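Listed after this line are the structures, all set down as structure tokens.
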Structure I
Amino acid sequence: MADAVAAGGSAPPAAKGSERGGQDGRVSVADRMNRIPTSPHTALIIFFVLMGWFAETIDLGGTSFLMPAIREYFGMDATTGGYYSSICFLGMFFGAIAAGRIADKVGRKKTIVASMLIWGVAGFALVFSPNVYYLFAMRFVLGLGLGAQFPVALSYLSEIVSGKDRPKFMTLYQLMTPVGFAVAGVLTVLILPHFDWRGVYLAEALPAFFVIGIIKTCPESPLWLEAKGRYEEADAICTKFEQEAIARHKELPPVEVIVRSDVKMSFKDLFKSKYLKVTVLCFFVWFISMFSDYGLTTWLTTILIEKGFDVVQSTGFVTIGILGGIPAWFFASWSAKKFGRKKTFLIAGLCTSIFGIAYGASTTLVMLIVTGILYQFGKYLNAMMMALYTPELYETAIRTTGNGLATSWGRMGSIVGPIVLAGVMTSFGVYVTMYIAAAMVIIPGLLVFLFGPETKDKKF
């Protein structure tokens with residue numbers, strides 16, 4: 001079999017006694033996947049996974065632009081508005097914890113599809129909100145679906161692409177965040193003046209139909225199938241990928257066999273000696289990053305209004321700034337491969353803090369736009385590194401559980417951030433609010449740089 005693999009053929013299982021490479025003569029699917037270049041079929045799978053997250057970010061980001069209109073319509077004060085933003089993140093907190101464990105038990109694809117159906121239905125239901133209680137309830141349900149989708153889709157994508165291509169596609173996944181937020185801003189500018197906030201929410205719910213593409217196109221993760229002992233299904237999917245690659249490239253490089261542990265893992269293993277340091281690190285990285293990110297994003301349009309701009313102008317400025325996430329993707333995919341994850345994380349923290357403080361101090365239109373773009377560059381660079389780095393810290397058997405727990409820490413920060421920063425803004429003003437939110441992002445970069453393992457060359 002080794003000769004067949006070296007010649008570029010597919011590697012069928014030699015035995016069913018173990019799913020791990022090098023044991024009982026069976027070549028692991030994970031080892032086989034690591035050498036397969038991206039094919040048109042793989043690219044289509046990646047496209048629908050990206051579109052699923054893109055659709056989610058439109059819904060996720062839309063409320064920050066709509067906050068002034070929703071507060072005015074329902075008569076909310078700043079504190080109630082903060083609670084409205086946070087109720088979604090509370091749902092995301094529970095969704096992330098539950099989905100991580102569910103996906104490790106029943107599969108990645110089923111969990112992704114279910115999560116998109118949940119937030120899609122809730123998104124449409126928001127349009128018909130008759131009162132604040134219904135509005136809050138539907139936003140919470142929407143959060144359950146949003147929170148469930150992110151960590152599972154992230155883990156799925158990391159398992160479908162090769163280790164060589166992982167930085168490019170994992171950071172591209174997070175690039176959908178600024179693109180989705182920008183689209184949400186554009187939709188707000190175009191629709192809000194004519195159809196109020198209900199029309200915007202309706203438009204933001206429509207991309208949930210991308211779930212149809214995921215159902216029809218995306219297979220189950222072969223690494224998850226292998227980890228569950230479903231070798232024939234895993235090998236069939238992997239063989240299809242290999243055959244497509246061979247048809248395009250004539251041959252594949254030899255398989256690099258990596259011996260892996262067969263020990264089964266559960267949620268409690270995240271708090272034992274092997275993963276305890278990683279679990280604690282992820283808590284601080286995700287909590288602080290998303291406290292700052294969503295805490296500030298929720299109020300950014302409101303902050304600009306406080307500086308003297310109207311709703312449409314403020315939405316436009318925020319949307320322009322979000323485009324800074326596009327060069328962040330190019331830098332992240334290059335820097336993560338060139339310098340490693342840890343150094344790139346540190347760069348992200350420095351950029352976010354320095355440019356965020358400058359953004360808060362901006363008094364002219366030109367300075368506001370330039371520093372806004374640079375701040376968003378750093379912020380999305382940080383988010384992209386979180387998306388790339390976190391799944392690499394865990395083994396397949398516990399990857400979505402660990403990733404789900406990490407993102408749930410972030411959702412906790414997302415819950416607290418808008419409420420705390422609303423209080424800061426009320427007591428100390430918009431400038432101090434931006435200074436605090438921006439400056440704290442240096443902490444995750446320093447923590448990863450000083451205490452995190454380097455995962456640059458890790459293979460699943």
Structure II
Amino acid sequence: VIGLLLFVPIAMAQPFLYWSMPVPDDLQCQSTYSTQQQFIADREVVRAGESCTDTARVVVFECKFNDCSNLEETTYGYKVRGVAPEFRGFVSGNKYVYKCATCPEDTFTQPTQPLPPGTCDGCQQTSSCPIVVREGETVNIRWISSDPDSDIGPQGRLTYAYEGTVGADGTWVTQKGDAGIHYAKARVYDGEYWDETDLCIEVLRVNEPARLNLATNDVYVREGDVANIDATCSDPDGDSTTLSFSGWMNSPAKQTTYFDAGVHDVLVSCLDPSNQGITQTVRIHVEDVNQKPELAITDRNITVSEGEPVYIGATCIDPDGDKTTITYTGWMDSNTKTATNKDAGLQETTVTCEDGKGGIDSKTVTVNVINVNHPAVLDVPAEVTVHETETVIVEAHCSDPDGDPTSISYGGWMSTSSKQTGYDDAGDYDVTVSCVDPAGQGQTKLVSVHVLNKNRPPQI
């Protein structure tokens with residue numbers, strides 16, 4: 001009679017390092033083990049290395065078929081300054097051994113911090129399944145079986161069969177997306193009887209970091225334009241993401257000013273809820289844009305009288321701080337001028353401000369010059385001398401500084417500019433000569449006329 005077969009699962013995916021303290025790449029630890037410790041796992045997560053020195057390499061071995069004389073190295077981590085590494089993937093009730101290789105203390109000159117969990121999101125067993133692996137790892141089921149008969153049934157040997165997620169040989173290479181609880185059945189056959197057992201396999205989800213997609217790492221704009229960073233953040237696992245900006249920009253868009261010329265760096269970060277993702281640098285190239293200067297004039301409509309000075313108060317300010325020049329064209333060629341007696345009327349001057357880079361601002365100033373009348377000027381001799389019977393001629397010249405028409409008048413002994421004398425006119429006479437402009441302004445002068453006696457021949 002064939003007895004009942006007994007199946008005892010003793011193996012699963014091997015333990016793996018969850019996190020460890022960082023160590024230098026050139027760390028030289030002892031090649032021999034100073035300490036080793038055998039233990040029976042009572043949980044899936046184990047902090048191994050308590051018996052090691054404060055700084056050591058901790059190597060974990062699996063006792064194959066629970067026989068610790070037959071060890072298989074599975075993984076290792078580093079204990080640094082008393083902080084032991086954390087391993088996961090242990091099977092409760094199975095035997096394991098860790099060994100310690102001492103490392104030099106003085107290698108660690110700077111404070112160290114534990115490494116984050118890196119590739120595993122949670123990596124914590126949520127069920128009582130005897131086999132726990134991470135996505136992408138291989139499940140290899142191994143069993144211990146026995147037969148009460150020494151001849152092991154009709155076929156003389158035991159054969160195994162598997163059903164469920166594992167293959168016919170008890171092997172399953174997990175893939176991305178297999179996270180969850182999976183069930184399998186194992187059977188043993190001696191040629192006549194079957195025995196079977198059900199088991200579950202928990203596959204832990206492996207987090208895929210968030211992915212950042214940038215349209216470009218170099219953005220070119222001109223001063224005054226809006227700088228835009230075209231970035232999208234996605235997560236292969238469908239998790240929520242956080243897209244953030246730091247540095248010269250704290251959002252995907254920024255209005256540049258006329259003082260932003262140059263190259264600016266922006267850090268763009270795309271992270272998932274586990275703070276895994278990527279950070280890239282985007283350079284914002286802001287091209288300098290010349291701003292035209294601003295011309296300010298105190299008074300663009302000025303009124304003066306002929307003979308008075310004119311002053312144009314002009315200032316030029318450049319927003320970029322460039323050096324500026326001011327020029328005057330038209331009636332004035334500088335900011336000052338004295339109006340002459342020929343400038344009456346409206347006179348225009350163009351004031352121009354330039355920054356030397358093509359920026360120009362111009363304004364027109366109008367000067368109203370009020371006419372001021374200048375009296376006519378008389379030029380006449382003070383005395384005229386003739387003899388009797390000669391013609392007296394008073395040559396008078398009348399001119400006007402403003403160019404206005406003039407008139408001359410005579411009074412006194414003469415009413416015109418000439419007079420014929422006779423033999424009875426000997427003597428001294430006064431003649432007034434007046435010169436005036438249309439406004440009646442001018443000069444009046446007195447001319448003395450001397451008529452000398454002329455001897456006449458006798459008569460019989």
Structure III
Amino acid sequence: MIPRRKLAGSSGVTLAAALCWLAATPALAQEATPPANDTGGGSQTDIFSKDTLSVLVDARLVVANGATSYVDGGFGKTRFQGGDDGGFKARAVPVEADLIWTPRFTSSLNANVSVAYQKNHEESVDLIEAFVNYLPERKGKVGFSARAGLMWPEISLEHSTGGAWSVVNTITPSTINAWVGEEVKVLGGEGTIHAAVGQSELTATVGLFGYNDTSGTLLSFRGWALHDEKATAKGYFKLPPLNDFIVHLQEDRTKSTAEIDHNVGFYGRLDWRPPQPWGASVFYYDNKGDPEAFTTAGQWGWRTRFWNVGFNADLGPNTRLLAQGMTGSTIMGFETGGQRWVRTKFQSAYVLVTHMFGDVAVTGRAEAFSTDEHGSEMPRNNSEDGWSMTAAARVPINDHLTALFEALNVRSSRGTRVTLGGLTSPFEGQTVFQASLRMRF
């Protein structure tokens with residue numbers, strides 16, 4: 001029998017109150033330092049025009065092998081899978097289409113709203129992002145900015161900050177940023193202080209959020225994956241087969257943007273950019289989830305915490321290095337024998353190098369990943385280890401068309417492939433070749 005879930009305390013800080021505080025902060029900053037001159041921000045207004053609306057379309061030719069993909073509820077690590085026998089299979093795929101709206105309300109206030117079609121996603125057309133940016137003109141050594149809405153925290157070094165949250169120099173992001181894309185989307189607000197310290201630039205960001213209570217579900221039950229699917233406002237991700245205990249508690253899918261316990265999570269980020277051509281960042285996240293909270297539909301609260309460190313450097317005039325590392329843990333369920341039902345530790349890291357040959361960008365990435373299970377109802381064979389190698393090229397064709405080519409190989413071991421997936425070995429190697437044509441108008 002499942003114990004009755006705990007009732008949230010009425011004395012806790014509500015998400016609404018937290019967002020109200022964040023929304024008020026920019027106004028307070030303006031009041032404390034009134035502008036020396038009226039810049040006439042209204043003249044910067046541009047709500048609907050060819051400059052505020054854009055469309056991004058991604059069509060691909062894919063050749064892949066391997067067992068059933070996570071997309072179809074399997075243990076495959078990639079978005080695309082092989083034929084019925086696991087051998088290579090080729091297909092042409094219209095992967096994604098995005099409508100991006102970036103209105104400017106004043107010279108310091110703008111917004112980003114993205115709606116996307118994603119092939120094989122449960123909600124084939126859904127809201128991707130919707131947030132407001134406040135970025136006043138910086139006057140002096142200290143500045144302030146803020147964001148609020150449905151958005152991803154700034155964790156990924158591989159994605160662009162513009163609409164559609166797209167990877168820049170590869171087709172597939174690393175396991176770290178693939179997971180961020182599917183389970184670390186938040187509804188909240190953040191404030192950032194920018195400061196010049198000597199010849200260096202320091203920034204500090206603090207964010208408060210909700211609607212991210214299920215973060216960790218995919219990492220525990222499926223493990224890491226390599227793909228470019230993105231969480232949406234209403235969509236779900238399928239789960240692989242679950243064990244005999246969990247299957248009676250957890251729905252066979254997980255909703256990334258769910259609010260179950262009404263606790264307010266937080267994150268913080270520090271960035272350092274010295275005068276030399278490199279930069280470093282550290283990020284901490286805690287969704288403050290209640291692991292004993294659940295819905296009648298079988299969606300559970302997860303307490304997920306992690307650290308992420310990032311590093312970027314220009315190795316030469318045409319060569320750039322990116323590196324990220326993440327380590328964290330997530331728990332779910334009640335205690336049995338002193339342990340939560342599910343307790344997963346996770347780690348991943350990658351190094352990526354891009355070199356420009358004229359207008360063509362050639363990229364190589366190596367990464368390793370793992371999860372370690374310690375829960376009372378998740379045996380150790382649910383743990384996994386793996387690594388992957390990726391090679392890619394980005395070739396601009398004209399102002400509206402870009403071609404990308406990618407070869408990805410991933411090898412991993414996970415015991416549930418045998419015990420729950422019906423496969424003969426816990427080991428699997430998968431290779432995916434992709435050619436993408438991105439059209440932006």
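Which one of I, II, III has helix-only ellipticity at 222 nm (-39500 (n - 2.57) for each DSSP H run of 4 or more, over all residues; to 500), as calculated from the coordinates, equal to -2500? This value belongs to structure III. I have 41, 12, 11 for semi-axes √(5λ) of the Cα gyration tensor in Å, for residues 321-408 alone, calculated from one of the structures I, II, III. Which structure is it? The structure behind it is III. Taking distance in nm of label points 7 Å out along Cα→Cβ at positions 153 and 297 as the criterion, the highest value among I, II, III goes to II.
Please state which of the structures I, II, III yields 151 when volume of the Cα convex hull per residue in Å³ is computed from it. Answer by label: III. Here distance in nm of label points 7 Å out along Cα→Cβ at positions 97 and 353 is compared for structures I, II, III. The highest value is that of II.
Structures I, II, III were shown, and relative contact order in percent (Cα under 8 Å, 6 or more apart) at 27 was computed from I.
When distance in nm of label points 7 Å out along Cα→Cβ at positions 313 and 425 is calculated for each of structures I, II, III, structure II gives the greatest result.
Bear in mind that the values in this text are calculations on the coordinates, not laboratory data. Given the structure is predicted, the values throughout are model-derived calculations rather than measurements. Cβ atoms are built from the backbone, for glycine too; each structure is taken alone.
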